[in-house]
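Readers should treat all values here as calculations from the given coordinates under stated rules, not as data from a laboratory. Only a predicted model underlies this, so the values are computations on that prediction, with no experimental measurement involved. Cβ atoms are built from the backbone, for glycine too; each structure is taken alone.
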Structure P
Amino acid sequence: MNFSLLEGEGFTLVHFQLENSIIPNVLKEVVPPKVDPTRGVVLGGRAPVWLYCYLVHYYHPTKFVAVYDPRLGGAVVVESHTPEFVVGDIIEVRV
């Protein structure tokens, strides 16, 4: 699994790409990249739901966590620790 980071306005896009199919056991070895917790995190990439759940939990201490949805052209906030972003908000993401 490869991770890449892209800094956006007020958030870090954590994009990941799977090289092959993965199994849940891989979670024991996954080390997501560190980010600035005072900024939000947007997750993007094709992966099983359980990997997204793991990453949302991992990035919980950040300002907010959002999941990129290309159909919306943005990221849906799924967790927030700031009144600036409410769960369900869509953040514009240019990729």
Structure Q
Amino acid sequence: MAQQISILDPRGYPPKVVGKQLAPRLDSLDGKSVYLVDCLFDNSEIFMDEMRDWFAANMPQVNTKIIKPRESWVDDPDMRASIEADGDAAILGVGL
């Protein structure tokens, strides 16, 4: 006689995903402050440095600031508040 075994699915049940409206697009970046967010992934610091250099060479009228969260994978309310208070846009860098 065959023995019966139980199999459990470790994935559980996925959470319900609710879409959100994207932020409105800026008409121009001229004179704006763009935060380049280094999300602490592998090589993202290099990517953000390259992006800052690209903006300096190709769009010098855009003020770029590189910022990092305190730790990876954890929400940083202080960082978000800084971007909201002083920035016009943000680009998240997740590495290469």
Structure R
Amino acid sequence: MNKVLDIKSVEKISKALGDPYRLKIMEAVKKQKQWLPCCDILGMIDLAQSTVSHHLKQLVDADLLLLEKDGRNTRYYVNKEVLSAYIKYLNQLEA
């Protein structure tokens, strides 16, 4: 499926990726190639739990991460469709 992003979505994604901790979270989740539990993300980043939750929320709100809840546990996965659409948008700016 080829998703096309509107300007507002591109802006939201760009802002979400404008933080080094969020980039680090995206890299960590992408490397897993499967759902990554929140507790694993907390162990990778030297920040308070509330701060990590804030960063995760920003990435989810920008549709860069998908979340799945299982009781009290939350797992994250990269939304490849949205990430690909964002990359495609950026690539067209180069032409």
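Annotations for the structure displayed:
- Which of P, Q, R yields -19000 [helix-only ellipticity at 222 nm (-39500 (n - 2.57) for each DSSP H run of 4 or more, over all residues; to 500), calculated]: R
- Which of P, Q, R yields 173 [volume of the Cα convex hull per residue in Å³, calculated]: Q
- Identity of the structure behind 14.6 (criterion: mean count of other Cβ atoms within 10 Å over residues 8-15, calculated), options P, Q, R: R
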